[in-house]
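Below: a set of structures, written as structure tokens.
Bear in mind these aren't lab numbers, they're just calculated from the coordinates by the rules spelled out. Predicted model only: the values in this text are computed from it and were never measured. Cβ atoms are built from the backbone, for glycine too; each structure is taken alone.
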Structure P
Amino acid sequence: MLGPRPAGARTNGRESDLYPPVKAFLEARGYAVKGEIGGCDAVGTRGDEPPVIVELKLQFNLALLLQGVDRLSLTDRVYLAVPRPRGRQAAGVSVYRRDVRALCRRIGLGLLTVQTAPPGVEVVLDPVPYRPRRKTRRLGRLLGEHARRVGDPTRGGVTRTPIVTAYRQEAMRCALLIRQGERTSLKVLRETGLVPNASSILQRDVYGWFERVARATYTLTERAAQDLARFDAAGTLPELPVLSR
């Protein structure tokens, strides 16, 4: 595509200030460039090739992204251009962020950063067809968590409430079984069939709920009592049968 250009100083001012460096950059690569053609900030043509369209903005934002998506109906060679941040730090969303580059790559948009003094353009990303590689291990973990989680204890979108994961649910079942008998042995927990990972949960004690009082025998901590009360108030405690003795 266009190829990289070394980074430099930050550009401030108007969107139109970005046009001369972009025009010069494209012209150096053999494009005939004109501004404001059919609503596009910059359009470059080179022989019989598809045209290059560049949309200019002072910050990477949704408006710029939507402009780029619209221009993809005209050509596959669409670049979004923003001022180059000093030290790759910007007030808005940085085009150097991995997730921003991944988003533009998935859509098929290129990214440019621009400076005016001295003039220069850096190609952060070329617009190329993109097919993401499936993250099979991550997908397996996601589906496994979905299958192991009992019910739907956590509302989607919450940010300040502990997520009741499948692991936390099993730890809560373990704690509730121990609470039924005040202290419970690992053997009894296993025999219930309700906490298949009891040994690991008790040994790791991720939440600080379990206290070993004898060989393979545990009771609950004060923190466990507080946390269980909080989950009970939220209605997210798992239901258990009474442990027979």
Structure Q
Amino acid sequence: MMTFIQSPQVEPLGVAVVTGDQWRDEEMAHTLRLLEIVGRPDIPVLLGAAFPLVHTREETEVWEKLYGKINYLGAWDPRWWHEPFVVPPLPEGQPTIRPSSEDAARFMIRMVHEYPHQVTIFAGGPMTDVALAVRLDPGFAGLAQELVFMGGSFNPQSSDPAWASDPRHEFNFWFDPEAAHIVLSAHWAKITCTPVDISIKTHFTRAMAEQIAKSGNPLARYLLKYYVPEIDYR
């Protein structure tokens, strides 16, 4: 998100938040607080879907009993599970700004109609909201300039033992496969995919974070204080 916001080549129209790595409302709070910290509270933040279209946590629990453990479950992962609409205290502080009253799907539809063939949709999480936009407006995909998404896998190779039993596991499509099918069946002018193969070949290191932190700006301090402790440096 911050790469786009800081890029002189990108005009961010809004940030849509969907349940994925964590529940929507918790991710929403982090997003709002980060925009406050970096001085961009002007960017609209849109509430997306709280749940996948069809896929459920209960279904996943049954699947695991039949076929074995899934390495990563996002918001459903028992390592940090909490109820869907609970927002735990944020270490960086609670946001004072609020999300837009407009929902994510209708916002995206409105943007492609206001700026036909100029808006790139970047889907960095499950595709639930993009699928809802496609279903609400059959012309939505055709009015966008491009869809860029993170999802899918081709032939990922990793020495990480977490991948040993499940080398093709990819979270975004897995979490809402019906949404991914709807989105990728739509008629986009252009589609760019970054699969999980890329993710496991690139590593964000403490040395990189410390170099960024030397700038001393609010984002650099945020990154080093709140994000870097989450990194596994193996």
Structure R
Amino acid sequence: MISVVNAGEAQEAIAAGADILDVKNPAEGSLGALAPDVVRQIRALTPRSVKLSVAIGDMPNLPGTAALAALGAASCGADYVKVGLWGPQSEAEAIALLREVRRAVSALPNVAVIAAGYADAHRAGRLDPRLLPHIARDAGVTGCLLDTAIKDGRGLFDFLAPDVLRALAEEAHAAGLLFALAGALQEKDLPLVRDVGADVVGVRSAACRDNQRAGPLDPERVRRLRAALAPAFQAAV
């Protein structure tokens, strides 16, 4: 899964072999949202064989706001609506927010809701990431994603050990959930991401020129990342 910020990057990522486009705005946070017209432009040029994931933001604990944003993303053609659980301070609040999101898109059976948590939650004052599969299961959504909240070069494995991630992947799969990992992941991390049992791996900085999250997408990096993954990986870069 490659994060893209405009239609030009989307075309480059598709040509380089991305299976999923992750439409988000790094300038607005870890899971920042792009404007609807940009999402529509990307959807228009993306073949149906390539899935479209749309982030709706690092959400405050405002279920109605999250539900309306999710419906907007779904109406723009999202296959996956990704909700950052930024504001909820308890499992109950997170589940309630996600249920409203799920209800908002329930009339669109091909739209899946992904609950996104933060591996570095302890330094951002967010929910314990080890609760994520339980929250996603009880909310009735399709899957969960672990990312990092603070983008300072430290990655997923700086905060959660492989055995912890493996246990979370097993819990998610036992509940019938898709399990995805992101957070400053590099090419060298991909075998470990696969080995802990992730279904999807998401990258931005590793796919950009000079390894800079805010830099332009580098198609050659995307090709190299894609080639590094085993064919058995269900859905990845």
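To which of P, Q, R does the computed value 1, 7, 16, 20, 22, 18, 11, 4, 0 (P(r) over Cα pairs in 5 Å bins from 0, in percent) belong?
Checking each candidate, the match is R.
Hey, mean projected area of the Cα convex hull in nm², for residues 81-224 alone derived from one of P, Q, R reads 12.0; which structure?
Structure Q accounts for this read-out.
Out of P, Q, R, choose the structure whose coordinates give mean count of other Cβ atoms within 10 Å over residues 65-72 equal to 20.1 when calculated.
Only one of P, Q, R returns 20.1 for mean count of other Cβ atoms within 10 Å over residues 65-72, namely R.
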